[in-house]
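Following are the structures in question.
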Structure I
């Protein structure tokens, strides 16, 4: 599910509320059918910047969630190395962040988020700082992994094509108070590939999303 909306509409604030970094002044937050009063540590959160620790290797950065929860990391090593291979990072296990490209840093940060073991992952514009070509490669890579992740992903983006390509549902947050959140269901078959953006169904859906955004202004 993707969240889109103008700057200041509350997308990142909503993420901080879901993670428990902020507390709501009114209303309630439910996760998996339960009232999530104490939410810290119950979701995986990947902010806009990769926030990799520069003095730690790729492997050590990925192990950070396990260290924070004091979980025994040794039983997880084989699983992590398998994911590193699938992420195209097997040769960079001992590399430091400054030795990685922008796309590789984002993959490491995403894998670190997965290693939280949470079923709900919040991704705050994870590809926003990447150039167009690298972003397209990241879309291809993520779409290939999609079926195996078995996670619920809430995704913030300003890129309309990205929102449609990756999502099953898109929520448009209003720019003004008092307006309603609008929902657009993405009824495009999976598996998907980046070439989908050239198909008529995709173009029609983008026009509809642009219309909804225009109606907000």
Structure II
């Protein structure tokens, strides 16, 4: 299977968001990646339900919603109703991760589990067969444009080994500092989905950059 690409709207031009949505619609991108930040779990605030509801009206591709918030269980049903197709929650933010994953599944969305750079893959041993996706953060969450953390390659390999050992169907997503230089290696190590923000939206030709990130 060819890898999937999910442009992160956190890096889009919010003064002309409709134009960027149209660009992703017609591009070779597979999903929209939407980062929701509460200013508590991460030191930044992004956007929430009203914005996602509006974007959903214009976007024609699946919504990959990454919740960087405390106590995400309170909002899972509402994000699903707002248009989320995949909802990912941080292992570090969930007191009862298994319950959170099944709340997502019961809503009708696919369930993702996120690990911060400092969190070991071994945390997922007892949940990997329940998750549809694992998102490995390759920067510390909260802000776009950060430098890629090189240890991510090792974590992808470790996660791939765990998935194979447990006969899990979980896909591996990587988010943070993904660019044209490291994307091929990330995929060769086992990443199924790449999230890219700055690399796409600071490009002079974002649609062409998406094509390059998809076809290497």
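Quick check for you: by relative contact order in percent (Cα under 8 Å, 6 or more apart), which of I, II is greatest?
I
Looking at Rg/Rh (Cα atoms, Kirkwood Rh) for structures I, II, the greatest value goes to I. Suppose you compute helix-only ellipticity at 222 nm (-39500 (n - 2.57) for each DSSP H run of 4 or more, over all residues; to 500) for every structure in I, II: which one lands on -9500? Comparing all candidates, it corresponds to II.
Values in this text are rule-based calculations from the coordinates and carry no lab data. This structure is a prediction, so every number in the text was calculated from the model and none was measured.
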